[in-house]
Structure 1
Amino acid sequence: MANVKVGLIGALDMLKFKNMKKVREAAIQKAPAEEIKGVWAINENAKALHPEFIEVVVKEVIDHKNASAKTFIFSKEDGSPLPYFRAGQYISLKLDINGTSTTRAYSISSSPKWALESKYAITVKDVKDGFVAPYILNNLKVGTKLVISAPLGEFYYQKYRDEKTLVCLAGGSGITPFLSMAYAVRDGIEDYNLVILSGSRNAESILFEKELADICKATSKVKVVHVLSDETKDGYEHGFITSDLIKKYAGDAYSIYICGPSAMYEFLSKELKKLDLPRRLVRSEAMGVTKEVEKESGYPKTCVGKTFTLTVIQGPKTYTVKASSNETILVALERAGIKAPSRCRSGECGWCRSRVTKGTFYISGTDSRRWSDVKWNEIHPCCTFATSDMTIEVAGEYFPKTK
């Protein structure tokens with residue numbers, strides 16, 4: 001063993017370290033038994049940037065009559081900044097509709113710099129036989145108060161994964177995250193080239209045509225091509241967004257971003273295979289869960305048309321809920337008046353995670369659960385359908401009531 005010589009100063013340091021426990025204990029015993037009060041900057045910044053919920057008021061409503069849609073601009077009542085976000089993210093609205101507490105996710109369609117001015121914008125398009133969209137369009141007015149989540153999602157540019165050019169494929173109101181991206185590029189917040197292929201039925205129903213044209217005039221980094229499925233018109237592409245159309249405008253190296261209705265995803269899944277792109281270069285925004293789960297090939301046909309009983313344990317309370325085979329467990333919970341947590345409603349964020357203690361189920365779309373979720377039989381109720389009677393443990397969701 002080597003001999004180590006310790007000088008006088010070093011020995012004193014070691015003695016000080018040895019006595020540190022005694023010194024601390026003496027200081028604790030000497031201090032008054034009172035609550036430590038103080039405001040810590042790091043905690044205040046965390047609350048401002050990542051709040052559990054945000055109370056906002058509708059400041060402006062813009063009616064896009066030809067597109068059967070409206071844009072709603074939200075602000076805090078005191079005008080203080082809203083949490084900053086990446087262009088492409090979404091917020092989730094908390095709504096109470098005729099006794100049903102539910103949420104809906106909408107992409108932010110405004111520039112990220114608007115957040116510093118206490119403004120978010122979302123655009124809601126009417127949905128035939130819809131539950132939430134018609135309610136929002138008919139009931140949200142200037143002055144309406146509501147509760148929203150902080151910005152969420154990972155549908156945004158990442159320079160270490162994406163190519164420098166993003167080819168964005170939009171269908172109808174799926175243009176909203178790409179409008180935010182275009183604003184971010186124009187405003188110098190993001191640095192990439194943006195090629196937007198926007199699909200609409202006809203020229204009259206195009207959402208944000210003028211806004212996008214103005215952005216293209218302000219920066220050469222944004223290019224917009226409108227594709228009309230039901231109309232042939234000079235200056236517009238005709239038909240659907242195909243692999244050939246993508247090649248025509250994309251250039252050599254690019255990432256693909258997709259946002260639109262489910263039929264668009266189904267069509268593009270075949271077209272994108274022809275491009276032979278690495279999986280990391282294809283991103284798609286979650287747009288809810290299928291309304292025709294019984295038609296999916298993996299769904300057990302013996303369950304079609306059946307109704308199952310859910311025993312729901314939420315804290316000290318137990319509920320009995322009926323769930324039909326064609327509705328998600330989350331919808332069944334909400335319909336029964338149970339306030340269950342949810343955000344994306346597409347099976348990705350995991351906010352609604354719940355544990356199944358009895359019964360079987362079917363997961364629609366991509367199973368985004370973590371390995372530990374699968375091991376402990378936890379599910380995302382927003383994309384899960386009962387295939388038998390079930391017992392599940394569900395967390396609560398508590399927000400302030402708006403007037």
Structure 2
Amino acid sequence: MTQTDVQTSGGVTQLMGTRGSPLAYAIRDFLQRSDVPFEWIELTSDEEAREKAKVSGLRDGRLPVCVLPDGTRLECPTIREIIERLGWFHDPSRKEYDLAILGGGPAGLSAAVYGASEGLKTVLIERWVVGGQAGTTSKIENYLGFPEGISGADLAQRARDQACKFGAEILLLREGVRADFGTGKFVGYLADGTKIVMHAGVCATGMEYRRLGLPNEEGLYGAGVYYGAGVSEASLCINEDVYVVGGGNSAGQAALHFAHFARKVVMVVRGDGLKESVSQYLIDRIKSSPNIEVLTHTEVVELHGDKMLEAITLTNNQTGEKWTVKTSKLFLCLGGVPNTRWADEAGVVCDEQRYLVTGPDLKQYEPPDKRWSLDRAPYYLETSQPGLFAAGDVRHGSVKRCASAVGEGAMAVTFVHRYLANQ
């Protein structure tokens with residue numbers, strides 16, 4: 001990491017790199033979801049690399065180069081180096097917190113706003129960027145109070161600013177690895193060794209994107225294969241044929257967004273059509289979009305390409321027919337699996353699909369050796385561990401909508417108050 005007096009144009013971060021660079025994609029995705037204005041400068045020749053990025057050529061290991069508005073030049077930077085320069089990386093300021101929230105999606109941000117605004121010493125811990133899967137959405141049009149719609153990144157940034165205004169601390173690029181539960185206090189341990197002592201917790205860890213499970217999928221991630229709506233990539237899809245896998249709301253929103261840029265958008269749907277859970281307004285717009293095609297009973301079975309995606313093989317799961325199409329843009333909107341790998345070690349009860357079980361549902365799922373330990377019944381959003389609550393997509397029985405996640409985050413804080421009052 002070096003310093004230079006090169007200034008960016010108009011106070012906008014510049015990112016210079018090559019197409020198909022997974023690191024460049026990760027930085028673009030982070031900046032887009034963090035609502036940081038940036039300019040992507042794609043380098044296509046050694047001459048451009050020397051002239052614009054001040055490196056020896058396209059194969060120079062210093063790429064990508066990121067130049068921040070204050071002139072700071074970062075060569076092949078990590079996301080942590082970027083957020084440190086942006087002033088976003090912090091250590092905990094307290095030894096103990098009334099409330100610790102794990103996960104910075106809509107549910108976690110809501111819990112942070114309500115917890116901090118109601119006087120609780122609140123910390124939110126997020127392993128990547130605030131917003132969760134909702135933060136990847138190009139436009140949320142059915143969220144109360146935004147008749148013209150709002151991007152997921154914008155909504156997340158507003159919620160983050162609101163939580164910070166009330167005094168909540170937000171720790172980015174931190175991941176919880178385990179927790180010890182004691183009487184009246186919990187101790188959470190993060191991957192970097194940081195220890196968080198809390199009196200109550202809200203788990204809002206959300207979902208992890210489901211994978212196709214194909215042999216070279218991981219190697220092509222960020223180099224043509226993307227998980228989620230990939231908002232940062234839309235403007236790079238001009239005159240391209242884009243494939244979106246999935247039949248839910250996120251896939252529908254992604255297809256409509258890409259349709260503004262791409263030559264053609266093909267939705268690959270395994271079932272009979274778009275899911276019953278898809279909002280009707282999305283279905284109507286998809287049907288009326290001239291450059292969106294929906295392939296039903298179709299699955300992706302092969303990915304082709306070495307360093308970059310070049311083509312995919314599709315199959316009709318009814319007839320068995322297979323065919324290969326050229327594309328460099330594949331977006332996987334397959335839903336997800338709950339992020340609860342930590343739950344078993346912590347002794348927190350999950351259902352058969354690994355969602356956290358809460359409240360009255362515990363009677364159905366908790367094993368004999370993990371019976372509810374208190375005389376009172378568990379609160380509605382309380383897990384099998386007293387004082388640990390779950391909100392949003394990670395919770396068993398939750399409604400997978402942004403508005404309901406926000407509601408559960410606020411509701412969880414109400415139960416946190418009741419729990420703390422009884423301690």
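Comparing structures 1, 2 by mean count of other Cβ atoms within 10 Å over residues 20-27, which one has the largest value?
2
In terms of mean count of other Cβ atoms within 10 Å over residues 196-203, which of structures 1, 2 is highest?
2
Can you spot which of 1, 2 the value 3.2 was calculated from, given it is distance in nm of label points 7 Å out along Cα→Cβ at positions 52 and 148? Working shown, then result.
Working: 1: 2.0; 2: 3.2.
Checking each candidate, the match is 2.
I have 20, 18, 12 for semi-axes √(5λ) of the Cα gyration tensor in Å, for residues 220-291 alone, calculated from one of the structures 1, 2. Which structure is it?
That value comes from structure 1.
Computed from the coordinates by the stated procedures, all read-outs in this text should not be read as laboratory data. These numbers come from a predicted model, not from an experiment. Cβ atoms are built from the backbone, for glycine too; each structure is taken alone.
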